[in-house]
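Each structure below appears as structure tokens.
No value in this document is a laboratory result; all are computed from the given coordinates. Small disclaimer: the values here were computed from a predicted structure and weren't measured. Cβ atoms are built from the backbone, for glycine too; each structure is taken alone.
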Structure 1
Amino acid sequence: MNVESLDPYIEKVWDELAIHSACYLIPKDSGIKTALARCFANLFFSEADNAYVYIDEWGVWPSSENLDLFYGYRNSKGENRLISEAPFHFFDKEELGPFISILGTAFYFVWNATVIRSDQRCILKVSHDEWIEIRTEDESAFKEYTDAMEYFGLKQIQK
């Protein structure tokens with residue numbers, strides 16, 4: 001998929017899944033961020049075989065980033081391109097660890113990222129303004145996500 005075509009695709013899925021939506025503040029605690037990334041991995045892959053993480057903005061808060069760490073991790077997985085050349089990450093059900101690592105990186109480094117389940121029934125947006133929004137068409141899945149946010153003590157907000 002051409003990177004220029006990702007934004008319209010994401011907007012289309014985003015708009016289609018506006019049925020159930022909630023926005024939460026991302027916690028400051030790195031341990032909770034890690035647990036949250038694990039939680040989303042388990043929720044996303046409980047229903048879908050694949051998921052995508054698209055890092056669409058970075059460098060907003062350079063003091064929060066460690067690009068050597070990010071590129072070192074990606075290099076260990078065989079990806080040598082810059083994030084500007086390869087911002088899109090594809091994961092299958094067997095790659096929970098790498099999914100958690102990339103999503104966690106977006107949380108730690110305060111990056112914008114969009115996560116989409118392969119069945120396009122759930123989308124998650126992570127903002128450099130430190131909020132996360134979940135959208136889905138599935139009421140029972142939405143309850144699972146909101147229950148998880150409540151479990152982690154995340155504050156729901158209006159944006």
Structure 2
Amino acid sequence: MSSEKMENIIKEAKEFFTIDFFDKKDQKEIKQFGLRVSKEIGQTYDSNLDSDWDKIYETYISPGGAFYVVKIDEHIVGCAGIKKIDQVAEFKRDRVAKEYRGKGIGRTLFEKRLEFAKNNGFKKVILDTVNPIIQHLCEEFGFKKVTQKGNVVFYEKTL
């Protein structure tokens with residue numbers, strides 16, 4: 001897809017969705033949304049690994065990271081977080097509802113998190129993913145592939 005075509009898709013998409021920082025009033029709905037989309041993409045619930053869905057503010061925002069929520073008509077259709085680990089931003093919880101994929105939401109979330117990391121003094125961004133679309137974004141935005149374990153690819157970018 002040409003970059004001009006992608007820019008047009010993103011421009012049109014931004015007219016129908018909003019991206020805001022997490023609000024505690026959305027906690028219950030964001031957990032339900034996150035677990036539903038996780039299941040759709042083949043991830044099984046693990047109480048140790050998935051406990052952050054119960055405490056978005058404490059896990060992401062309070063320590064100095066961020067968590068973005070995408071809404072259309074007040075309904076959550078996407079989310080993505082930045083977990084702060086010292087001066088490293090770990091991108092986590094990229095989720096977009098199936099019916100809204102391919103409309104620039106994931107790309108916009110990726111760009112917003114990268115901008116947040118740059119503007120808030122992070123030295124590096126790390127992430128791991130099995131998603132080929134996220135892998136493509138990593139390569140497009142200059143992330144380096146660090147390693148791969150099974151189908152999980154680990155990336156990093158020095159800021």
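Table for the structure above
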quantity: For helix-only ellipticity at 222 nm (-39500 (n - 2.57) for each DSSP H run of 4 or more, over all residues; to 500) computed as -13000, the structure of 1, 2 it came from; calculated: 1
quantity: Structure responsible for 19.2, with mean count of other Cβ atoms within 10 Å over residues 52-59 calculated and labels 1, 2 on offer; calculated: 1
quantity: Which of 1, 2 yields 2.3 [distance in nm of label points 7 Å out along Cα→Cβ at positions 60 and 124, calculated]; calculated: 2
quantity: Ranking 1, 2 by distance in nm of label points 7 Å out along Cα→Cβ at positions 116 and 148, the structure that comes out highest; calculated: 2
quantity: Per distance in nm of label points 7 Å out along Cα→Cβ at positions 20 and 68, the highest-valued of structures 1, 2; calculated: 1
quantity: Computed 38 for relative contact order in percent (Cα under 8 Å, 6 or more apart) - originating structure among 1, 2; calculated: 1
